Structure I
Amino acid sequence: MNSTNEAKVRAGGRGARERILAAAEELFYGQGVNATGMAELATTAHVSKRTLYQHFATKDELIEACLRRFQDDEVLGNELALKRTDLAPVERLLALFTAPAPGFPLRGCLFSNTAVEIADTTHPVREFVADHKRRFAEQILDIAREAGASDPEALAGQLSVLFDGASARAAVLSSIDPYAQARAAAEILIEQAIAAP
């Protein structure tokens, strides 16, 4: 963020919705949705609670808007590797398991973390997360087909589980090692899937 933007954020005023979403992204990812209160969100976003509720009538509405922004703005890290046109299909699949850069917080997947915190499986936010995860698996499926996998559906399911597992385990252990371990497993799965008759 440049100094002009920082000054705008500190000063309040215009751009309240953007500041609220930026604060939500930071706090929800950093400490979880349940541990983050609306008062803390308002303070971090430099808005009044009244302004916060004018933009987002409920916390659930803000959670979904934050996830939607995270998804639509394409800031999903390794998931973006699937869209790279400069890589062969197999390399795109393996790029999912690239370890985050040093200093990047190992907090796992914002979507998975949010779903875990919301117990009600029929909650709209849980449904949004499930839809996101299904679309992610469909992207992997398309690339698995492109790579020539004999059973692309099975490979897509396996790689989706590996991806989510690596992200969660890295967060739990505060270690990037699970990414390398998942990549090694992915290499075997992909090789077998492509070699199979």
Structure II
Amino acid sequence: MHTVTRMSAQEFAGSVEELAVLLADAVDGGASVGFLKPFGPAEAAAWWREQAAAVAEGGMAVWGCRDADGFLAGTVSLVPARKPNSWHRAELVKLLVHRQARGRGLSRLLLAAAEDGAVAAGAGLLVLDTETGSAAEHVYLTGGWTRYGVVPGYAGAPDGTLLDCSFFYKRLTVEPPAGGSRRGPA
């Protein structure tokens, strides 16, 4: 049994080392998530710590997926667009599931939580990019996301090899805000 919850700023700060293990595991496993090898838990923890202000201010929402023993098996984040004309949009980032916990539907649980969080915040359009042909791409293709393009050589794998990336969007049903103003934190 796994539980997905949105982390408060305090919970996030207390989970940085666990989040670092997830990120380092993803990079070690070859996932193109923005980092090059060598990359270990110390570098991953530093990156997560850099996100603390955004989490505290609502510029990034982070969910964690824990098993019954409390092991942080996965995470996903949502970053609301910052431009005034983009109040309705957010980017899904860092969907990570530890290699030991894959194949249990955790990606879908995390996606559902992030999508519900986006709806609650008034974000009716989500966007993301992922490695073309990856297992992650399959999750999005079968999860109601629409691929709108592929950019050749867009991002590097952890070994530096350039990879094609697919870009996706998903429309969610939300109530428009009064006066069309920017929503609160995602």
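Given -0.47 as the derived value for log10 I(q)/I(0) by the Debye sum over Cα atoms at q = 0.11 Å⁻¹, which of the supplied structures I, II does it correspond to?
Values: I: -0.58; II: -0.47.
Only structure II yields this read-out.
Which structure, out of I, II, was relative contact order in percent (Cα under 8 Å, 6 or more apart) calculated from, if the result is 20? The partial results should precede the final answer.
On the way: I: 20; II: 24.
Corresponding structure: I.
Between structures I, II, where is mean count of other Cβ atoms within 10 Å over residues 139-146 highest?
Between I, II, the highest calculated value is found for I.
Quick one: helix-only ellipticity at 222 nm (-39500 (n - 2.57) for each DSSP H run of 4 or more, over all residues; to 500) came out at -21500 when computed from one of I, II, so which one is it?
On the way: I: -21500; II: -10000.
Source structure for this number: I.
Every number in this text was worked out from the coordinates using simple rules, so none of it is lab data. Model, not experiment: these values are computed from the prediction. Cβ atoms are built from the backbone, for glycine too; each structure is taken alone.
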